[in-house]
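Enquirer: Please go over the structures that come below.
Every read-out reported here was derived from the displayed coordinates using simple, explicitly stated rules and does not represent laboratory data. All values reported here derive from a predicted model rather than from experimental measurement. Cβ atoms are built from the backbone, for glycine too; each structure is taken alone.
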Structure P
Amino acid sequence: MRDGVYVLRACIDTAQPFPIRGLFKFSDFREEIDDFYNLGRSDEVGESTGWSTLDPLFRVVPGELTIVTGIPNSGKSEWIDALLCNLSLNKQWTFALCSMENKVREHARKLLEKYNGEPFFDSPYFKQPRMKQRTYEDGLEWLDRHFVLLRCEDDVLPSIDWVLDLSRAAVMRYGIRGLVIDPYNELDHQRPANTTETEYVSQMLTKLKRFAQHHSCHVFFVAHPRQLNNWDGKPPGLYDISGSAHFINKCDNGIVVHRSRDPDDPHPENVQILIRKVRNKNAGTIGDVELRYDRISGRYHDLNSDASRPPP
């Protein structure tokens, strides 16, 4: 009555539906979509792994879940550690590590060797002196800047909820961009009597994916294959993972790390990185790559790089 019929008509014509929590249209996310189209958020198409031969197949995208598997002693954890080092050095990422199979001092040794490119101890096998004290101290500072540890101090196995609760705290306090859970079978998997293992695994992976997406954090989850009877030496598949087919069905990326056990193999130092699933076609595709593993430094190199060539 105060403003007249034209203002009233304008109010009616421009009225918006009353918002309903959880119900959206794509226009509600226009700014985010425009930013994606204009490459304003380049990390959405993936960050480089640090290996030029692997990047066309797999790039690390925040908010995704990557399952890594392989037979025991194939180098799964070593390769993931090398990937984390590349991301910390090239992109300044920070990570939370929930690695139940590693002692803290042993995990620190592996990461420091990869960072410095020198052995932690003197060894007749390496024929190279250990890293100097100053190099060691510099590496410790780097470790504290880029890694936090999730350690269960009680004499019990950690549950997935315990891991994710601490990881959320690590996001808020340290701004982590990646979470590593290594391996699946070291978690506490007590489940309700009326829940099958398949249902449990599905629920667990859903929690991991929601955490990754909500916090824009890439989750690396190591899962061992089930016991392979009459194993012929070939790489396992993602469907060979012990527990459930949901490991391949629900992950964004599936990777198999494999190393030949053939004593006659002319290049036993080569490690296969087999990309078996990539949901985001902008960040990679299915394919195989070989990297050369350097036992002195613990680093991995592209086969065509000078660093990958063994000394004469």
Structure Q
Amino acid sequence: MILNPHLPLVYHPNYSFSFDPKHRFAMSKFAHLYEHVAELGLIGNNLVEPILGKPGPLELVHCDNYIQDLWHNRLNEKTMRRIGLPWSQELMNRTFTAPQGTLQTARLALQHGIACHLAGGTHHAHHDFGSGFCMVNDLAFTAETLIKSGEVTNVLIFDLDVHQGDGTAAMLQHQPYAYTCSIHCEKNFPFRKSPSDLDIGLADNMKDDEYLAIVDDTLSYLLKELNPSLVLYDAGVDIWQDDGLGKLDISWDGIVKRDHLVLKRCLEHNTPVATVIGGGYDRDHLRLAKRHAIIVEQAARF
């Protein structure tokens, strides 16, 4: 099948910068993902660069004190340790640009039916603190921005990262027009979950067939019940059987089938879908980038 080179893609060069290659978080994966997608012939005039981010817009969903202290490196050691990333100006530049990228991707999806962000999915960031490599929450920011502006009636956040989307759930719990669904490994981080509108906790070592059936049944039901204006799809690849921080037993082919299935169901329902890459952990950063590229390849098939 021919891949469509006109699929809207969103990326900023500041997503990767010089960073400890031994750190659990692979900062290089964003640049590797961009390069791999380019090698597939999917990058041309379809690439959109988001505006450089600043703290101000994120105050829509985050505590302004937290955002300003984060930007100006005034957070204490304990708070930074919970985030798990060392502060730098380069990190701030990418941290505040990426939510603009997810917002841009969502707007492109509303226009074209489907669009992919080569970053995003920082679902552990809460209103007034960061956690689990997540400093600000691009999913909550995008949903809230689009709802408040009237660009959408309602949003479904469909989170298939192996870890529960606790920050997104907590930040959007009082937003009636955003529906959060997280399908994750139950006995995994975060160990204190925040209730989503729908949480499905999976047993350790679940395999492809059972997993794909749950994903299909859940998404088909939600599309029919909610009739959302937009789906924000967190296509985390840490469900893979050899992921460094996952606990499921999903094959590489299982991820391909999952992403194809999610996109197919959304498009069958005529629901625009914007994708973010979510989590994935691997000492082999090139292999990790190829795993993250699965969602882009599948989107380019439609």
Structure R
Amino acid sequence: MDSRQLAYFRQIVDSGSMSAAARVLGIAQPSLSQQTRNLETHLGTELLSRTARGVVPTEAGQVLYDHSCRIGGLMAEAEDAVRAIGAEPSGRVEFGMPASVSMALSIPLAETVRVEMPQVRFCATEAMSGHIRELVTSGEIDLALLYDQDGIGDCPSRLILMEDLWFYAAPDDWPFATPPGVPVPLAEVMALDLVLPSQRHGLRRLIDRVVKAERLQTRVVTEMDSLQQIKALVARGSGHTILSPAAVHDLAETGRLLGSQIVSPRMRRPVYLVRSARRPVSAATRAIETHCIRVIEDLVRRGIWQAEFPDSQSASL
């Protein structure tokens, strides 16, 4: 079994038919079929199943396909690493972020990449965490920022910070005797009408988990799986919410939303930098990882992102 056989096998599975794979590879279909039979003979098992809809991998074939993707990625990574020695980072890097992160990070990171690495094409994708997870694990994007490591498979990850969650309200709808900026107990927050994402959203599940542990009840009057709409409702005085300061920096900076850190207990969530295991790691990808950390450090120092760095901040992916 060699790398050429694995590459041929991957193309057959990706194409869904022998004829389509042969066209992509530029070889005769009988030759490709013979290569597949040789591989099956070598491994002693059937790898492909012919159906009315085309060719699909058997259980053994799927295992081989998954390993082949990783092997192909490692080979491409090795080639890129050797070629990139002494060269300026270049190429396209796709980076996925939840909306609450993108609000603070995407613009300064894009500007930094443009100035520091003009040969790199930075592509940012904003979506819900679950969708971002699917994109990075499937290899559709290179990097992602996620709030947990559930379901990332063998994708390398690194805990980069722990962010605080704050209570927010409109200036004319501030409900506490203490002024904005003074920490407020969770129990007092839970006595108010809240606008939160639905339980499909990771932020809502985190809030519900903490509230349940404290034996409290959540008064959710409106559920909305849109960060911008949640902020707009609260800014109009139609309820209150719980978000990260990074997610509301735009409205907090102009005074349209006021906030206080939640304590007793403190509400926090981790942020992980995740790299796809199905894509080669280029010099540009590694450089963007480095610049991402530096931009986040700057946002934390400036108070835009209320968070703390873990002790293992120096750990690499």
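Enquirer: Name the one structure among P, Q, R that distance in nm of label points 7 Å out along Cα→Cβ at positions 72 and 184 of 1.8 was derived from.
Expert: Here the read-out was taken from P.
Enquirer: A value of 9.1 was derived for mean count of other Cβ atoms within 10 Å over residues 8-15; which structure in P, Q, R was it taken from?
Expert: P
Enquirer: For which of the structures P, Q, R does the calculation of Kirkwood radius over Cα pairs in Å, for residues 56-207 alone return 19.3?
Expert: R
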